1. For distance in nm of label points 7 Å out along Cα→Cβ at positions 23 and 223, which of I, II scores largest?
2. If we compute volume of the Cα convex hull per residue in Å³ for structures I, II, which one ends up with the highest value?
Structure I
Amino acid sequence: MSLNFPLLLVIAVAVSGLLALVDLLFFAPRRKAAIAAYGSQVAEPDQAVVDRLNKEPVLIEYGKSFFPVLAIVLVLRSFIVEPFQIPSGSMRPTLEVGDFILVNKFAYGIRLPVLDTKIIPIGDPQRGDVMVFRYPSDPQVNYIKRVIGLPGDRIRYSSTKRLYINDKLVAETLLGQEPASLGTAELFTEKLGKVEHMIRKEMGRYRMEPGKEWVVPAGHYFMMGDNRDNSNDSRYWNDPKIPKDLLGMVPDQNIVGKAFAIWMTWPDPKLKNLPSFSRDRLIH
């Protein structure tokens, strides 16, 4: 079972904050009264005795120590920026396995932690954004893909691996080739709105049924990986629990935030090498 880290963090902040409040309202006044009573009984108070009377219970001490740190982490992670590590190659060549990225949590509105309810609208995802979201079939799992379709868009991905949005062919330019698992992969630049980025296609892989189209419902988004033939994205999701007209769509309430920077790369999970900062850059 996967851990719900945001929920655990909220609980930790609540418990440590409650301990700090209990100390402020109950234990601290008792300690102060005990020290005052002791001082009235002796001419020269012993500092060791004063320190012992003023000593906080261990649980209270830990609660008060952790509360400000946990509260700061909660605010930063929930409302400002959250770090993630890229676990797969679905976003190559934009993002590589092991890239550590930063995600802007307020780009698409301020949301309550755990509940993910938007309380302050700020902006909406734009075509071409690299977005982190909770996988519709398993909200405990975070995915990262590129926003292809906005509400109301008609999306088509042809058998020749060309992308059409609202019946218009998306412009792409061939950059070169590289070796792939099934022969050769071609690298292209693609322009989505104002965003120009790189995509990768493996010429030996064919997964898409020709002529399949999607219409993006209101409040939803159509997502694709830049590594077009190695990405589990909106084109392929199939969940019998989700209505057919919503299959492949990411609802607004599943949005986590906009990925905006790579700050470190550490591709070796066995930690046999040191992390690298050579790929540090803004994400486009």
Structure II
Amino acid sequence: MSSINFPLLLVIAVAVCGLLALIDLLVLAPRRRSAIAAYQGSVGQADPVVVERLNKEPLLVEYGKSFFPVLAIVLVLRSFLVEPFQIPSGSMKPTLEVGDFILVNKFAYGIRLPVMDSKVIEVGDPQRGDVMVFRYPSDPNVNYIKRVVGLPGDKVRYTTDKHLFVNDQPVAEQLIGEEPGTLGSAVLYKEQLGEAEHLIRKEMSRYRAEPGREWTVPGGHYFMMGDNRDNSNDSRYWNDPKIPKDVLGMVPDRNIVGKAFAVWLSWPDPKMSNLPNFSRVGLIH
């Protein structure tokens, strides 16, 4: 998802607009009142046009004061309650499609300060099976969305024949059938991961997992996988020499953005030349 640091830009915008409003309140407004009082004292009858001109706010201050309450409300909502995202890739198919617009619960895993992302209030922890948005460990300016597979302390194994094990127990899955339009090259399964029952997608001709590959999830970290198991850049494949080997592929708690809980719009056309689609609106499982 987008690499633009929107939270930082929003905080700067709120700070600038708030500063302009404060300067006007403490400095400029008293000057305008003094100028009006001096004018009214120097003439017998004050001209309303002149009074209005003397009382007129500088254009920059006017814009700042107008935008401040709106931006402040957006900052609070986006930082502590709900944040919208758009899905840019097919790594979470069939749960999420390219062009889905989703809503992310920002307080499900704790209240965090904007920009600094430090947790100030404990609320809850990610659960196995949650669909979670997080900042990519190798580039925190990029947001990723995957499903939580491994919790702190878990042992995760993904075999060559595409079976997932957590703590040496196979994750239950039920064959649904081939994905429409793929002529049998891709199949859908219903998977039970924790309390979450959801669909996953496998491509039967592709084998990316290394035989016997296992991961142990360190404390304060999470192991993430996409529902589109053979087309997902996730914890299985991340390789960054700058990250210590004992946490390589893991998402630290400080990188968590929130829990994805609903699709509110789908607009797969990147140019948005067609009408949006509301048929996929609903809760995310």
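What follows draws every value from the coordinates through simple rules; no lab data is involved. All of these numbers come straight from a predicted model, not from anything done at the bench. Cβ atoms are built from the backbone, for glycine too; each structure is taken alone.
1. The structure with the largest value is II.
2. Largest calculated value belongs to I.
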